[in-house]
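What follows is calculated from the coordinates using simple rules that are stated; it is not laboratory data. Here the structure is a predicted model, which is why all the values come from computation and not from measurement. Cβ atoms are built from the backbone, for glycine too; each structure is taken alone.
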Structure P
Amino acid sequence: MTLALEPVVPTTVPATLNTRVPLVTGESVEYANLDHAASAPCLAAVRSALDEFLPWYASVHRGAGFASQVSTKVYERTRERVLRFVDARRTDTVIFTRNTTDSLNLLARSLPRHTSVVLFDTEHHAALLPWRGTDVHRIPTPRTRLAAVSAVDSALAACPEGPRLVVLTGASNVTGELLPVREIAAVARRHGARIALDGAQLAPHRAISLRELDVDYVAFSGHKLYAPFGAGALIGRSDWLRAATPYLAGGGATKNVSEDGVVWHSGPERHEAGSPNTVGVYALGVACEQLSADWDAVTAHEEELLTRLRRGLAAVPGLSELRLFDDDGDRVGTVSLVVEGYEPGWLAAVLSAEYGIGVRDGAFCAHICTRRLTGGQQALRVSLGLGTTAEHVDRLVLALRQITARGARWTYGKPDGRWAPTPDPREVPPFLA
């Protein structure tokens, strides 16, 4: 099947494919969404599944009505879908959360006392920040993957006796580079440590196997997994989670409340207080099954477009790609870059207003990483996904070449602190008018 204008996997077409956006010149073009690393669009299959489910939506776990029973089955069966998606162990548990940040904060709240946490300083903020108050060993990220493995080995050897946890991003949200998860997990095992995987950027692009990688926990978000309805998941070993104080205090987490105190649930409900986001959870499960249907096609689609993108970017004058490692290795479809003489925010505004291209500018909630790789500046990030076509990639490359050759065709300013066309004649969609 050709990659020219269609995603490879028909069942995983985003619902927003073929959306047209206005340009400042008065024309409209098909939107080139090259910002999947921030939030991916909803899959058409997910939207269809939700349309089918919504008439049956009701309360879960405690409702006697038939719709409540249907919703409860939907919610609990999604746990099995998510466990299969990450090839979990028989004893692993799934706790539904809002997103990756929520999942890793939950895990941080569940650590045994005196746990030492080892992580790289270039982690995304969701993995970098939740561990405050624990014994954190923050490692400067080395320039090679082999050195990264050795750095974790040394850091674990320096930790005091007691529980230890290595926190590791599967794929960098800045550069797209894959970290040596399996090798670092082997080092963690030698030191008796556990390992938590931030799978936010890895899960939409590669199959994850907790068994093969030998990691203890993985967290990811539905909004990056083509199910943008406010649900995420923490999957992994249940003992620390079962022993921890409930993440939230409220109904659903309780077995019994009396004048004398509270008896909490010991299963995943322990950390899922309040009415759950059943719609978001169901959407997440459907997306997991859709992606799992043909990982080879998903990966081939992305790799072909990533090669096309990087080849085109290499021909843009003054453009430099950011990278963590000097050695080449596998990567997902995310590229961050700087163009000498051009502010990333200005470039992003021009690409949107004049070419209908959506990219991300800034430090990508990975401030230490981005500023280190740019020498203290911000960057422009291009990220591919299932709805990306060859035309989108070619349009971006051509746009960058034209901008660096002749500049913008419109005027731009910072009316609200961010670059934007001035004036901006583009009309918002009717539902916002």
Structure Q
Amino acid sequence: MIPLTLPLVDFLLTAEAQAALAELAGQELDEQASLALLTRLRRVWPPDQAAALLDQARLRRKAGDKFPQPERLLFSDEALQQASSRAVATYRAQQFAAALSRSPHGADRSPAPVADLGCGLGADTIALAEAGLRVLAIERDPVRARMAGENLAALGLAAGARVICADWRRLGPDATPIASDGASWQGLRAAFIDPSRRAGEQRIFRLDAMDPPMSAVLALLEQIPTLAVKTLPGIADDEIPPGAEVEFISERGQMKEALLRFGALHTGAARRATLLPGPQHLDSNAPLAPTPISPPLAWLFEPDAAVIRATLVQHLATQLGAAQLDPAIAYLTSQQPAETPFARRWAVLRHGPFHLKTLNRWLRELGAGEVVVKKRGSAVDPDEFRRRLKTTPSGPTMTVFLTRVEGQPWMVLGEA
């Protein structure tokens, strides 16, 4: 995709460009149709403008799970990839609104002021404004800042949120103005930060390698004590800063982020798993009893990724009255089909020591069709293993779990 510049953003905002984008919204935009579309656009527009139009039409189709009314907004490819999902941004914004309403200033009639630091295209700014909060969004990239401001205006949210193009790390403390109109840190009661976790094409896995690094984020607590910091889902335990609660958020079973919560955002639990939609919460204050170890019983449970990352598998086992297959494996088993939003459940059909010939005999006997291969604690390559399975066309879908039971290689055949 062509890199966007401020002149190209100006062009995309013209009535002529908006009309062209409305027409492209009804076109096929796959790779096969692209050359013909681009050729047609270049008959009317210069090459860079034609490419920008086609790019915007494609990005608008990708943005539906991250932005409301994407057909009215502007995007860049990299910034859209980095933007929070709509469900997660809305959930976080509601958490800010609830936390600030409980703060000592909650009786104020004016909306609470919140900063969105490094706002990108404005996904979180939009959600915060929709939650009734007054937002000061700061973005150092001029193109992203311009698009964020235009996106807020397109959604009718500009009165409650505004965008400043600046690097917040270089802004003055307390009452020092950070914009020409006199806006400052003074009066801000909370902030959200989504640091960059990429360096070029490389992903970053350490908090102090983020941009900005965690040390710069923690320094901000001196001015703004209520803070939420979006970090990588695989955050190491030894990197969780003192004074932070950590919340692992998944959406429809897909792990999205770890959120560090400070100040008024504290829930009273050091670790929390949150599942969206919902939200559904399980935290480290939940009852915890010694978890028995058992071979597979009638039902097998696979905890949600957020529960596993929050190290709450044994809390969930206590809640379900379940056992673990192995102390180091996040599969639970129970004689009862307990209902829970925090785990998927399978009826155990067969189980035993790992042996391909035995598994294929089971599959033939049960007339299994498609077989889903899942593994924890096994070195087997799932794709290669799946090709060696003997299945029956149009048979029922089954799942084979390759794992360990009390340290021994084991297989469990189940049906959802």
Structure R
Amino acid sequence: MAIAAVPTYLGQDHSQASPGLRFGMYLPLWGVDSRTGQPLWTTHDLNERTSGPRQELREFKDENKSAALKQALKLGSRDLALMRAVADRQSAAAAAQAAAGHLLRLDALCIAPFTTGLGNEHPLENGFAFLNPYGLPYLPGSGVKGVLRQAARELKSGEWGDAQGWTEDAITHLFGLESDDGDKNHQRGALNVWDVLPQLAGDCLQVEVMTPHQSHYYQQRRDARSGDSTTPHDSGQPNPIHFLTVPPGSRFAFHVQCDVPFLARHAKDLAEGGRWQVLLRAAFEHAFAWLGFGAKTAVGYGAMDEDPAEKRRRAEVLAAVEAAAAEHAEAERLKGMTPADREWEQAQPVLSDFRLAFDQAPKNVDFNPSGTFNQSRLNFMRTALAWTEPRCRVAAGMLLAETATKKWGRPTKKERWQELQQAIAQLKGEA
């Protein structure tokens, strides 16, 4: 039975501790000798079981790594409430900054397992980043800023197509300048990237395993089981290594704050009209598509995509803005026309739609007095009679006369047929 390396008075039930504590100092990893009950301070227990053809009592080493990590995975109700509360406080703090145009928020989903902090010291050799004092998984803002800087550099290089507006000056003003050692020409950037607190899918972390087969080669260590060779070959001993990850489908809210007054003093063009936000969105899109966040991105970990709901909302807002702009431009264009030309212009889609309805009407329309075409013809006739521009009235009269081949179904609609003939005469100026 594995135990945590803690004083006796703390006991061994740490289920109410935060995930960070359960993964760190309270991890039940250390082995116990089942015969003596004494701690071994190794990562395995010593147990005895009967085995073999003679069913003899034998000693077995049972590894505790996987079982210990599984106890650190689950987030309790208090952990989940704290995770949501911290995210809500962060969103509330961001709202005022965003309203003033000083903050960009981007919601994303991880589409692959995400991990970070593997280099932190830990008995299992692979650590994980937990935010103190909450003990919740997080992605440091410094890591996000580094990824965005690299994305900006790649876009600026032009090797990925359109630079999306990124230049060396823009990178310097937004991310800062850190010169080579010995050079004192440093500059603070305008951006401040906040830590990211993932909202976990499934309310728990998950364990991933990597199994290198060439440890003898990487460590240049001779081992009889590997043929006493330090060259890479297929007979190397596999070494399963367990580590924690955030599961795919978890939500990430990225917040990037900009010191707009500072930016305006050094690069006015980036501050005006929120151009810095446009550049950052392009950098995020590139990072989502090609770079990833956190550790082990070279093998697919940390891949992100913008939240589909947020992407749809932004597309709808953009479509509404474009529609409003087009409507305004059309209104300005019509404003410069004479009233007669304006009425003629506005009549074109009405004439076109009715022409299409006439062409598509079935041949037996005569026997369907209340059909779709007859109703659309009645509506068109009343609209046309309200026009004052002669060109519109004549065009409508000629089109209605052409539709007279499809009657309203006499004698039941004789009055309607007579009304059509009178309308044609009025519109063509014959009455």
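Which structure, out of P, Q, R, was Kirkwood radius over Cα pairs in Å, for residues 22-149 alone calculated from, if the result is 18.6?
Details: P: 19.4; Q: 16.4; R: 18.6.
Only one of P, Q, R returns 18.6 for Kirkwood radius over Cα pairs in Å, for residues 22-149 alone, namely R.
Of the structures labelled P, Q, R, one was used to calculate helix-only ellipticity at 222 nm (-39500 (n - 2.57) for each DSSP H run of 4 or more, over all residues; to 500), giving -8500. Name it.
Going through each structure in turn, the value belongs to Q.
Among P, Q, R, considering only distance in nm of label points 7 Å out along Cα→Cβ at positions 158 and 294, which has the greatest calculated value?
Working: P: 4.9; Q: 6.3; R: 3.7.
Top value of distance in nm of label points 7 Å out along Cα→Cβ at positions 158 and 294, among P, Q, R, belongs to structure Q.
Percent of Cα pairs over 31 Å apart computed as 51: which structure among P, Q, R?
Comparing all candidates, it corresponds to Q.
Among P, Q, R, considering only relative contact order in percent (Cα under 8 Å, 6 or more apart), which has the greatest calculated value? It would help to have the intermediate numbers written out before the result.
Numbers: P: 23; Q: 9; R: 14.
Going through P, Q, R one by one, relative contact order in percent (Cα under 8 Å, 6 or more apart) is largest in P.
Have a look at P, Q, R and say which one yields 2.9 for distance in nm of label points 7 Å out along Cα→Cβ at positions 102 and 222, as calculated.
Q
The value 16.2 for mean count of other Cβ atoms within 10 Å over residues 278-285 was derived from one model only; which of P, Q, R is it?
It traces back to Q.
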